[in-house]
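J.: So, here come the structures, one by one.
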Structure 1
Amino acid sequence: MNTFKQLGVKDQYIKALQELKITSPSEIQVKSIPFLLDQGTDFIGQAQTGTGKTVAFGIPILQRTDSNFDNIQSIILTPTRELGQQIAKQLFKLTKFSEKIFIEAVYGGEKIELQIRALSRPTHIVVATPGRLIDLLEKKAIDLSHVETIVLDEADEMLSMGFKEELDAILRYTINSRNVWLFSATLPENLKEIIQKYMSVDAYKVEIGKTHVVNRNIEHQYVTCEPNFKFSTLVQFLSVQGRDSGIIFCRTKSGTQHLVKQLLSKNFSTDAIHGDLQQREREKAMRAFKNHKVQLLITTDVSARGIDVEDLAFVVHYDLPEKLEYYTHRSGRTARAGKKGVSLSIIEPKEVRKIRQIEQSLNINFKRITAK
């Protein structure tokens, strides 16, 4: 099946997809959409970031929604407010030529009273972060009694961010009335526990690029240098990139703030996202980056959850991640939608063994480059 029509997608959604310049289904969409449209029972989709998972679950969610029934019929859980906003926006665009389907995004960092007021209006689909959904449930401000489907998007990220208790509570609360569609780049042990506890043993499973958890369009590079030469090595790499946009990952908030000051002193167009920023400041920085008014975004792993920016040419691991799965998510910011990208690790000589561990665990190959 190589067209959305053959997958069972209705004409009005095909027209909306074409307006979004999505004309051919990706592998995860081909393997997910027919099952989710026809069966819709418990489902596990394992695919790396940037493969089109939002459309893979979004189209079936929309086509299965009864617009004449003014109750919440689907919940989509995401690890971050940024990803939640992005999903809600894409679903809204997909409804351009269809019957009116109402979608609300709820997340922390905004006044809950405003979100409660929005939910008092007819709502069919809610995109939520786990913590804010629990807040709404505790206030009895949201009715999940009619929910038929719960989507766990970037499920491994939700667990790595510490949302296990919230996911347990939400899945327990709805256990008798819903199917679970789980999408994740990796399936760590704590996620397998969730699957065993809350999903059917007969859950339909799709694996995209089973031997390549990381996008195959990414070229993985590393360069070794002593700690006091890391910044000059980064500047050398960025100078070669010209005007291309990219994300640079640091391990700590203080490291992020320090690197931004260093890059600004070299006249690089740079901004940062880290845990000390207010939501309004985060959104301002993301808006500038997405609109290409800022070339480089410096961030930590937690703050980068859910960032989805088109045409990122590269990511840089200024510090190697603490956990293996973080490398997958970091690298997945580039080479999206079939494009190519570079993932560069700037490391000390003693860290080469970590590069070998990443190669072996993720079945990828690193190219060593030499700093001049």
Structure 2
Amino acid sequence: MYNKKMYNLGASRSVIRELFEYGNMLKSQIGEDKVFDFTLGNPSVPTPSDVNECIKRLVDTDLSIHAYTSAPGNLSTRKAIADYLSTTHGVEVDPTLMYMTTGAAAALTITLNAIVESPQDEILAIAPFFPEYRVFSEGAGAKFGYVEMDEEGYQIDFDKLEAMLTPNTRAVIINSPNNPSGIVYSEDTLIKLSSILTRYSEQYSHPIILIADEPYREVIFGDVVVPYPMKYYKDTVVCYSYSKSLCLPGERIGYIAVSPSLTEAQSLYLCICGAGRSLGYVCASSLFQKVIESTVGLHSDNSVYQQNRDILIRELSSLGLKCANPDGAFYLLVKVPDGDSIEFAGKAKQLGLLIVPADSFGAKGYVRIATCVSTDMVRRSIPYFHQLMEMYR
């Protein structure tokens, strides 16, 4: 009677959300101190005080703060972001080719709907990848596929990528720093990726769009540098969210930036405007557009995530578990002892450890542990990880 495809999506929530809801229920039953919830990428550090002060100031002084903006967002906001990106990354970013969105999910959904023309079109991701890429791609009417994971360096297996490219490939999605591995794609990786996509675009006589999903760009550790994809490949679209960089996940504010060098950039941008209109994603939050405009370049303190990463890697490695060593984001990708991530996560669940099987991330035999939690919880969880590994001895 109704849309069966949408029913199936609504009836089967993501494994992350299912575990998160289970954790909330368990906390109410046995107490919060007995549940160690490592499921959701929900930033735990405070939002920068300058952001909160800006919100208060705007609400108190700007009489138009709750009014509609133009459909793609305030030009002044887009210009502030474009100027920052251009200065920071040494590339031209055009504010008139930017579209403000309700977070990265909306940015990706709009972009995919703008690109996909036919049911034969294919969207590729690089494993490990955020599982909703499949939902977003198929929702836009495309086929979804992924390049199997490079288990050594967690970069890109280029032989496998080339084997996956066909004349129907419309876009490749990358995510760096990566969810769930935390790995940053190196400059060499982006240079080689650019070379391959350029060659196949010429061979197929149409551009293969590189979609860079970048919500974790500012969540990095030490002196790590995250190369900016627009600098290396002309047919790039950047999808960004401030959820992680400013600890604003519930406010849903982000943007799409189309490279001025992209093939027929203005045409794609108009397709993005049309897709945003069709999906009802026009006029992102007026308040938070102005907040971003006033605080552009600011980001939260990542030291807690780094501390949690270091504790968990040290302790889990001592138990014989192999972990990807993240350069950024706030996750650990951990290889389970016998290759069965569902069983491993199930045994962990019995101990109150809630961790996510990573099979749907294209990482079969791995689990994802979100490290954006309190350090106190991380320390208290360690004995339970020891108990978990005892089950395998």
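No value in this document is a laboratory result; all are computed from the given coordinates. Keep in mind that what you see is a predicted model, and the values were worked out from it rather than measured. Cβ atoms are built from the backbone, for glycine too; each structure is taken alone.
J.: Of the structures labelled 1, 2, which one yields 19 when relative contact order in percent (Cα under 8 Å, 6 or more apart) is computed from its coordinates?
T.: Here the read-out was taken from 1.
J.: Tell me which of 1, 2 gives 0.50 when you compute FRET efficiency 1/(1 + (r/R0)^6) of positions 135 and 215 (r between Cβ atoms, R0 = 35 Å, to 0.05).
T.: The correct label is 1.
J.: Another question about this same structure. If you rank structures 1, 2 by distance in nm of label points 7 Å out along Cα→Cβ at positions 223 and 271, which sits at the top with the largest value?
T.: 2
J.: Okay, moving on. Given a computed value of 0.80 for FRET efficiency 1/(1 + (r/R0)^6) of positions 263 and 335 (r between Cβ atoms, R0 = 30 Å, to 0.05), which structure among 1, 2 does it belong to?
T.: 1
J.: Of structures 1, 2, which gives 2.3 when distance in nm of label points 7 Å out along Cα→Cβ at positions 183 and 319 is computed from the coordinates?
T.: 2
J.: In terms of mean count of other Cβ atoms within 10 Å over residues 63-70, which of structures 1, 2 is highest?
T.: 1
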